[in-house]
1. Comparing Kirkwood radius over Cα pairs in Å across 1, 2, which is largest?
2. Match the computed value -10500 of helix-only ellipticity at 222 nm (-39500 (n - 2.57) for each DSSP H run of 4 or more, over all residues; to 500) to one of the structures 1, 2, and report its label.
3. Between 1, 2, which one scores greatest on relative contact order in percent (Cα under 8 Å, 6 or more apart)?
4. Starting from the value -1.14: which structure in 1, 2 was log10 I(q)/I(0) by the Debye sum over Cα atoms at q = 0.17 Å⁻¹, for residues 268-419 alone calculated from?
5. For the read-out distance in nm of label points 7 Å out along Cα→Cβ at positions 364 and 436, a value of 3.8 was computed from one structure; give its label from 1, 2.
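No lab work stands behind these numbers, since they all come straight from the coordinates. All of these numbers come straight from a predicted model, not from anything done at the bench. Cβ atoms are built from the backbone, for glycine too; each structure is taken alone.
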Structure 1
Amino acid sequence: MKNTIKLIVCGLMLFHFSCDDSLDEINVDPNTFPSADDPQVLTSSLGFLGYIVDADLNYSDSFVWSQYYTWGIGVAIGNSERYVQQAGDHDGYWSRAYASSLADLDYIDRNSTNKAYRGISKVLKVYIFQGLVDHFGDIPFTEALLGAIEDGSNFSPNYDSAETVIYPALVTMLDDAIEELSTADDDDIDVIGSDDLLYQGDISKWMKFANSLKLRVLMRTSEVSSQSSVVQDLISSGTFIETVDDMPSITYSGATGNQNPMFALAEAGVGMFYFASNSTLNVLQNLNDPRDEVFYTLATTGTFADNLHGIDQGTIDDEDFTASDSNYSLASDYAYGEANSVILMSPWEVWFLRAEADARYGTSDDETNAFETAINLNFTYMGLDASAYINALGYSSSESLDDKLDVIGIQKWIALNGTQEDEGWIEARRFDRPASRIFTDGIWQTPPLSVLASGEFPSVWLYPSTERSLNPNAPAQRTITDNIFWDN
């Protein structure tokens with residue numbers, strides 16, 4: 001049961017009767033607070049989700065493990081750069097995902113009489129559950145949100161198989177969400193407004209988000225389980241996130257108390273001290289990719305002044321400790337700023353998924369057009385022209401599926417930089433497949449102080465310490481080189 005305490009100040013009450021009369025007529029059980037309405041609960045869940053996506057996920061181990069950034073000068077090199085993870089590192093993510101955002105959304109899903117709100121809650125539940133699976137593997141799912149007294153007070157949920165239970169259930173949940181959203185009547189839809197921080201009640205855009213997320217779930221398993229017929233049907237019948245106007249994002253004013261979560265978290269500590277990694281800069285510069293100067297700043301002092309200057313992954317201890325950070329390329333305003341939006345899913349991500357789907361399964365899309373649209377949208381979002389760049393890539397002349405997947409994988413990893421860093425790490429793991437180890441045998445560099453063997457890279461997060469301490473049904477701890485079921 002989701003409850004709120006409502007504080008009523010008589011001087012601000014807009015009723016047609018006196019304050020004394022209103023208080024006389026209120027009969028409140030002191031042990032039971034009034035339930036929150038759908039709008040308040042949705043806003044609460046989205047507020048937590050913004051923090052989860054940009055602070056718990058984008059600005060975390062994934063920030064470094066994707067090798068967009070590497071450790072900078074001024075602090076001792078951290079565990080993430082050495083590929084060390086402690087079980088307690090992601091307690092906050094686990095707690096906020098389950099106890100805050102998912103609990104709110106599940107309350108709406110199970111209690112609301114409004115089809116539109118129920119459909120929205122299901123889409124967001126899938127988004128969060130997929131994120132949990134893609135970092136931890138098997139997780140509590142069917143018994144995860146049954147802690148209320150009326151639900152049996154289950155505080156020790158069993159873990160479900162990510163492969164056989166959760167991922168198939170996410171597809172079903174999205175189908176249910178699409179059904180509810182498509183059949184919601186005007187009375188249901190009209191009550192949704194500013195409480196919906198993503199779309200302000202535009203149900204057509206929620207439908208696009210649901211279909212796009214379904215495509216992401218289906219394509220995630222493409223290397224281990226073909227979803228050909230389902231993907232073909234989805235592309236033929238669904239509407240998708242196609243433009244920036246369709247993009248689900250949470251905006252921030254930049255004012256104190258309403259800052260981008262990554263920025264707020266970093267500035268509450270020592271600030272943004274990460275430098276551009278040469279793993280990324282080398283790829284960008286070899287491709288003559290103009291996005292390099294959008295992702296990163298130019299060095300302003302030292303030998304490399306007015307140029308991009310990154311360092312090899314994990315080699316900050318080899319740099320002059322007294323050097324200024326202005327000698328290096330840092331995160332740009334595009335990637336790091338107090339008013340930056342939190343993007344849940346970008347149109348370029350979706351178009352890359354559609355290009356890959358056509359290349360793998362022969363959908364009704366044109367893979368070359370989808371691939372080029374993805375890059376065009378990303379360039380345009382940055383204020384750049386992609387025409388010459390796309391021509392130089394020559395995607396349409398790629399001879400084999402593996403060649404095409406390599407190009408899609410690298411371009412997708414590049415495009416997710418600065419806005420969806422965590423998704424960049426996830427997709428790099430998926431595209432780093434047995435047929436072509438484009439990241440672990442090519443792009444990524446092994447940090448000198450890594451605790452893993454040369455050429456080994458993290459592929460999963462450890463289960464949180466709080467979960468393993470409090471839940472007797474939690475599985476044995478894993479190592480960070482274990483694989484999620486879709487990652488081979």
Structure 2
Amino acid sequence: MIQLVNEIQAQANVVYVLGAEQKATDLPKMEGLSTFVEEFIASKKESDFAKMGSRYFFFVKENADLEKMRLAGYAIRTQLDAKADNLTLVGNHAAALAVAEGIALSNYQFLKYFKEAEEKAFALKTLLVKGAFDPKVISDLNNTIKAVYWARTMVNEPVSFLTAEQLAKEIQALGKEAGFEVKVLDKAQIETLKMGGLIAVNKGSIDPPTFTIMEYKPENPINSKPVVLVGKGVVYDTGGLSLKPTPSSMDLMKSDMGGAACMAGTIYAAALNKSDVHLIGLIPATDNRPGQNAYTPGDVVTMYDGTTVEVLNTDAEGRMILGDAIAYANQYEPELIIDAATLTGAALMVAGDRASCLMGNASDDVLAALVKSGFAVHERLALLPFWDDYKEQVKSSIADLKNIGGRNAGTITAGKFLEHFAKYPYVHIDIAGPAFTEAPQNYKGHGGTGTGIRTLVHFLSAYKPA
């Protein structure tokens with residue numbers, strides 16, 4: 001948590017964010033410190049570190065790139081002893097806030113399954129900030145980071161804990177805390193609605209599916225029709241009968257509900273921040289296994305809206321459950337539908353883990369605003385073409401659609417499959433690349449990253465209704 005303070009604690013670890021034009025104000029009188037600061041300010045370096053006596057000083061420049069400042073925050077966290085229980089940041093500008101954000105995001109740990117969790121835990125719980133910041137800005141940042149933490153934990157949880165039903169319970173807890181409505185449909189209700197995609201994917205599992213509906217509606221929303229956020233909630237994906245290989249594939253598939261974590265986390269943050277945008281969230285959730293009466297390649301599935309889909313690969317399950325959810329979204333007559341999903345391995349071929357893939361038929365202004373928000377928080381979005389030519393690749397010879405479009409442009413054809421179900425302006429974000437890290441990666445951590453939440457919170461904070 002980040003907390004504004006008026007004074008620096010005695011013997012505190014301190015971070016000073018100094019601009020090139022600033023004087024070294026608020027510095028304690030320590031031999032050599034003024035000289036160090038003067039030399040740093042005059043240098044071309046964007047950050048530097050000094051230890052003097054029993055105190056640590058980290059310096060970054062105001063005019064530095066904000067992402068570099070977040071990375072400086074990560075460097076500070078790595079240099080700080082795990083048992084250090086205090087850290088104060090001094091500064092008055094965006095660079096200081098970016099450093100604070102980097103420190104806070106780097107302070108996340110997932111220790112639930114360690115026997116020595118208490119010994120491994122960071123002692124730092126609160127980052128103190130001395131500066132002229134609007135308390136609302138600090139509060140919103142805290143809430144957003146809290147949502148990212150929650151999403152990371154959900155992605156890091158194994159399916160032995162996080163079944164579809166448990167994911168729904170976790171979202172219900174968010175709604176109770178933040179004040180938004182949550183309704184969970186069980187298997188019988190899903191079958192009554194004839195959500196054929198979700199039912200088909202769930203056939204191989206002994207655990208039932210869920211369909212979670214969230215609604216956050218402020219008193220005076222700026223949008224007369226809601227924005228609907230849809231998240232893929234495959235809590236574990238074996239590939240079904242089209243079984244995945246284990247190394248660097250099935251062993252990572254607890255992360256296949258990263259889209260659900262993103263969208264639930266976004267609504268959680270929006271509610272905590274008291275956003276003025278009316279939001280509805282839809283989370284279809286199940287695991288995808290090859291047991292029981294698992295759906296098979298060659299099956300024809302009738303979706304919620306009556307569309308028939310020829311199944312050619314049971315590992316293309318995300319689009320099956322999302323198709324139902326997107327079709328369900330149409331009843332709200334939304335001004336915009338956005339989905340997030342760890343949908344295709346092809347997205348990694350497009351942008352690696354450096355960006356998510358963005359596409360859609362929404363206005364150029366909406367797409368540009370999302371790209372801008374992604375750059376602002378360094379969750380970059382690679383905008384892909386979304387021409388109707390790609391629809392040809394998902395046409396079936398025996399049904400309305402087939403669930404894979406071939407090797408070429410696989411990320412785009414998956415998006416075109418989903419677009420079929422949207423009757424209102426639509427955006428698809430494939431987060432397969434950055435949603436999960438196989439090794440520690442700066443402030444993003446190791447495992448679930450919570451990617452997409454910071455982008456969407458930024459996007460919604462400047463949202464302009466159609």
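1. 1
2. Clearly, the read-out refers to 2.
3. Sorting by relative contact order in percent (Cα under 8 Å, 6 or more apart) in descending order puts 1 first.
4. The correct label is 2.
5. 2
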